[in-house]
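What follows are several structures.
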Structure I
């Protein structure tokens, strides 16, 4: 089971995901990022993700790079627990614009 929602927090658009992000959830994740494409401040909040496969991870990396290569400022809040392991294995923690938690990410994006 998964959920992918889009919400606004001040000037920031938040793509918030929860549950298991796999190939089944990929279309929802892709649609959320595509709808945020025109925004200038975007937060990918994955804190409530319990599992993430390579399909969802690939989508995340692709959109973060595309959005960041444009005019957008992007931050990512990574999952906690075992779901974070895929980021550690792939060393993406050091490549993506990762922030410790949602509050810190919103503070960075609001002042940017």
Structure II
């Protein structure tokens, strides 16, 4: 599966679990470690874990294995590393604090679901 398709499936999976402010960024021109970022938010620890589990399940069915997970629901930030696609699942306060979209302003937003 191509990276762009993987990222779009992650966006769909996050949306299925009512993630908010879902953004897919094309990172190919601004970094050398990932092609796409997917950034989304959840309202509760339980929702953060549900978003994580859904993305992992959907991509797993496509034969895409999670390479690494960082963070936990208690920290308010879960990072899922699928190689060319990095997924950031935030609690709202942590997302506001880290402001990844502002850090990567030169990345091209491809999808934004409020």
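One of I, II was used to compute distance in nm of label points 7 Å out along Cα→Cβ at positions 48 and 72, and the answer was 1.1. Which one was it?
Numbers: I: 2.1; II: 1.1.
The read-out was computed on structure II.
If distance in nm of label points 7 Å out along Cα→Cβ at positions 32 and 64 is calculated from each of I, II, which structure is the one that comes out at 2.4?
Working: I: 1.4; II: 2.4.
Here the read-out was taken from II.
Comparing mean count of other Cβ atoms within 10 Å over residues 8-15 across I, II, which structure shows the greatest value? All intermediate terms of the calculation are to be shown ahead of the outcome.
Values: I: 17.2; II: 21.4.
Largest value of mean count of other Cβ atoms within 10 Å over residues 8-15: II.
Given structures I, II, which gives the highest value for distance in nm of label points 7 Å out along Cα→Cβ at positions 80 and 96? Please report the intermediate quantities before stating the final value.
Numbers: I: 1.7; II: 2.6.
That would be structure II.
Determine which structure produced the value 33 for relative contact order in percent (Cα under 8 Å, 6 or more apart), calculated from the coordinates; the candidates are I, II. Don't jump to the answer; show the numbers that get you there.
Values: I: 26; II: 33.
Answer for the origin of the read-out: II.
Every read-out reported here was derived from the displayed coordinates using simple, explicitly stated rules and does not represent laboratory data. Since the model is a prediction, treat every value here as computed from it, not as a measurement. Cβ atoms are built from the backbone, for glycine too; each structure is taken alone.
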